[in-house]
Structure P
Amino acid sequence: MQIIDSGILCRGQRGTPRALLTFPTAVALSDGSQIATYRTGSNKDCDDETVEFTRSSDGGRTWSEPWKPFENPTVNGLYGSLRVCYLTELAPGRLLASALWIDRATWPGRGLFNEETEGCLPMAVLLSDSDDSGNSWSPWRLVPMPAEIGPPSLTAPVLKLADGSLALSVETNKQYDDPSPWMQKVVFIHSLRDMPGPVNAVEGKFPEDAAWADPVVAGEDPSGRIFNWDLRCGVAPDGRIVTFSWTYDTVTTRYLNIHRRISADNGHTWTEAEDLGFADQAARPAMLADGRVLLPYVDRFGSRSIRARLAGAVDAPFDPATEVVIYSQEQGAAGQTDSTSELLSEMNLWTFGLPYAETLSDGTALVVYYAGDDETMNIYWARIDPGRA
């Protein structure tokens, strides 16, 4: 496996609402083009954050001028910001955007996480459709969430499953002022029809899409000790779903190795979590056509780098001999924190991460990620040739 090309997808502009570019994603479309999305903001947690898109027609080597397809919406009359936007191609030319919206009105001026309670601001998952390969979009609609989910974190694009259904991967959170213990888990929410579409708006309310089933647990420690953060998901050619969790021990306040789970029944049941033997934050994997899995990951507290490994199948080991280094930060190793609250606060200080991989039509993988400093962060890309199976 080797990196065959790399570059800058988009540069941040210091001192502006576009200073820090983060949360990158990429989708390869059936027409051979690619669309990347990413978050812009004056800092890593701010009211002025929103999302931009850019397009490539040459496998990510060059990118168009960015554009903003969406204004930050109000949900049920409340102003909020768009944190991340994932794209899924449901059929040639038909895209489904899934976005995480953060309520900036209920607790004005507060950060995303409450350091005292470990709760977070109210959030929502929004959907929009495009029938012209992403050039125009329908109005946003709301995915209703059971109260037990709390503010929902969206951790992956909408997944197209082997049985024709769709699924959302959603992480649970506590309400902002809730002092009770955080019993974190991640769930799959399946569609009740194969392609959710717009519904009629109710006067005075944000329109809801009611086409989703009750949540199914996809990762949980019933004791509440182990958290499964940022679940990254992929669907293999044989229909199996694989997930990778950023695993955190609340007692030792340390990140554990990446853990993998597999589902052979479209996300309704899962294998036990498997320790993959390397740390710490997994990326969205590139699922190769021959069944192999290319997994970028962030080693934040060891080598301070972004790396990638290859596995022969969703349930195969990731061979250390295949590893490539995508990005490396020259500063010394970062220290761990003494509490979960401190850790949540320090997430805003990290200056590289969140890789996201997508398989291209030529069998290579496109990986996008952010890196920079406290004042400016850019979105970078790299193309990886996994070699032959």
Structure Q
Amino acid sequence: MDLALERRFPCVADMEKAAQRRMPRFAWDYLAGGLGREASVRRNLAAMEEVALMPRYLADADAPDIGANLFGHRFDAPFAVAPLGLAGLLWPGSELPLAQAARQHKLPYILSTFANTSLEAIRPEGGDHSWFQFYPPNDPAMEDDMVDRARRAGYDVLVVTVDIPASTRRERDIRNGLSIPPVYDLSTIAQVAVRPAWAIGILRNGVPDFANLSPYYPKGSSLAAAAEFVGRVMTGHVTRERFKKIRDAWPGKILVKGVLHPDEAQDYMSLGGDGLIVSNHGGRQLDAAPSAAEVIGEIRARLGPETLLLADGGVRSGLDIARMLALGADFVLIGRAFLFASAAIGHHGGDHVMNVLKAELTATMAQLGCRTVEDLSACRWRPKGKAGESRT
């Protein structure tokens, strides 16, 4: 670990503060914000802090093993880089370094459909453990081609995201005029002028585009027309029939992302899902949605110990990773923290934050007396008498 970076940025919170100082307001608001009164964003963070873990000191856990198994692979830690839409706009040039860092650390990297780097370009950089997050379009031919592109590029895991059936009204973005391409009016120009590192990044990497969707734009489209096209085709519920069609077409593993209801979780597994990602989309789709931390225990109880459950939302530290695993997750996705690190530090941000999260998780497990990540499931502590529960 770089000692200079360690002193400047010993935790994600420090990277978050530095990122806000280096990003234009319109980019920061998109990254940090939600919608409505942003209660769901706050709920994700608060739910993590509510999870108490009971340490046990009569244990032989001086050197915890934080590795985790998933789909027949051994990963160095039980977390992955979550899909980050518009990452190349929020911090220019951030996607390739994050994929490279994930490969170096033997962690999964999940590329968003709305990334600014194509799935074909990311796959060699992220290596064998690159996954593609797929927003099914409402155009059947486009859907078929995107699934086939991911297969031909060498992706083994398709993350089918089901929780964006319609566009949302994110007030911060409406006020800022955030779009692809960016609208450079007096306000945004003023914001960029005082954030020179971001501006230089745009000059070096070019104006961001929806790289995975650009093959489907009408020929000769302006960037504004292309953005309108994307907004039109990337809507609609993923019905049982649509999901079964994707399942039949995809030869590898499928994870279903955006599940919150236990009944629906059971349905997706019966339709051929290989696992679920319990998520409220970072609090960005429905401001009244529960957090993953609040519902994953019920989903685990309904589906049993053999079902693969991943989760995201409000994870900002190795301690939070341990908390989510103690609640019932097998693996954890982390999104905003990686862009905080990229904006705060640059190309080495992903590597640094991965080192920090690994070190925090190791220290947490040693303190709890857990030799492996599987031991964390026994560490959840519930106050006696609360909601009819007793201490673990």
Structure R
Amino acid sequence: MKIKKESSASILIVDDIEDNRIVLQDMIQALGHKTTLAVNGMDAYSLIKFQPPDLVLLDILMPEMDGYEVLENIKADEDLNYIPVIMITAVDETESIISCLEMGAEDYIVKPFNSSLLKARINGSLEKKRLWDAEKDLLEKTLKGSIEVLVEILSLSNPKAFSRSLRIQKYVRLIVKSMKLKDQWSFEVAALLSQLGSITLPDEILEKSYETDAMELSKGELKLFKSLPSLSKKILEKIPRLEMIAAMIGEQQRLYGFDNDPDDASKKSKNINLGGDILRVTLEYDNLVMNGEPDRKALEILGQNSSYCNPNVVEALASQLLNEIKVQAVPLNINELKPGMILDEHVRAKNTKMLLVSRGTVISQVMIERLIMMSKTLGVIEPFDVFLA
């Protein structure tokens, strides 16, 4: 695969000696790249977190935070560890160079600086980053396609589970917005795929589970239905780059505040636990609303159950839902539906009264097409109340 070379890269120069910074800046700008300067490790790390550069030239010996610590912090951060780092070192620092390379540094340059060698080291590091970026882009496109296929399978095999996943995704989006969380994509995809395990469960169990006025499940049926998160997790955990999303889905049945590993303070672990908390709250809220509880009452019930639901997540959901502008629902027929509308009542078959789509579902184009097909085969009770936005 041919990688398109960029004409200019952003390069951060970190050195506590001004002469070194100026010399490197002049040499790098002569190569056509943009430069930013930092006088110590603390300033450098702040700049990197605020606006990640394409490449870092990092001196080893500096006051406040030395090059070792800056390098360690970069490589430990999942959002930054892809950035190549070239260490700035003296001729007699062989052991330091080896240590830095073992820690993840891409390369090194020795003082005094040789312009030809500097150019070669910079070009080599930037080319590796371009290859990494291209591979990441390819993986993301492949991953997006895989997710679209899985969602399509769910929508066709179990429309009710699919409707629920769309409602959960909407609630998760509100929570992520309220809590100002990063990596919104992971939380929303976890919501969208949280019901995927339903494709492996018997239809009669799913029918009882998603039909609000159906008889209660037997103990055996309830046990099977409660295995849905673990079934969803097993389907997803073998797909590259969906491992964390699978873990979030698997965590949704863990009681809030329990079963956390106190020694695991990694960002990944925290996101997995929080993802499980968010799914648990949104699923419980959806259960309550689908069983007839008004929005405010459902939120109140969740708020009283702090041993099971993360109170911060409940508060975030409540703050968004209660601040939403309530609009008048209008009765519409299937041929009047548009993607993005929200159902304010269940959609049922004419003769059997079977539940086809649940109240609260965000209408999609796939769902409209499915309802058109069902209206021709089963018949659909029309009109039904819909929020236009």
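A short reminder: the numbers here are calculations on the coordinates, not readings from a lab. In this text the structure is predicted, and so the values were computed from the model without any measurement. Cβ atoms are built from the backbone, for glycine too; each structure is taken alone.
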| request: Using the calculated result 0.35 for FRET efficiency 1/(1 + (r/R0)^6) of positions 235 and 251 (r between Cβ atoms, R0 = 30 Å, to 0.05), pick out the matching structure from P, Q, R. | output: P
| said: Going by percent of Cα pairs over 31 Å apart, which of structures P, Q, R comes out largest? | reply: R
| A value of 22.4 was derived for mean count of other Cβ atoms within 10 Å over residues 51-58; which structure in P, Q, R was it taken from? | R
| From P, Q, R, which structure was helix-only ellipticity at 222 nm (-39500 (n - 2.57) for each DSSP H run of 4 or more, over all residues; to 500) = -13500 calculated on? | Q
| note | Value 16 of relative contact order in percent (Cα under 8 Å, 6 or more apart) was derived from the coordinates of, among P, Q, R, structure P
| query | To which of P, Q, R does the computed value 11.8, 38 (Rg and Dmax of the Cα atoms in Å, for residues 227-282 alone) belong? | reply | P
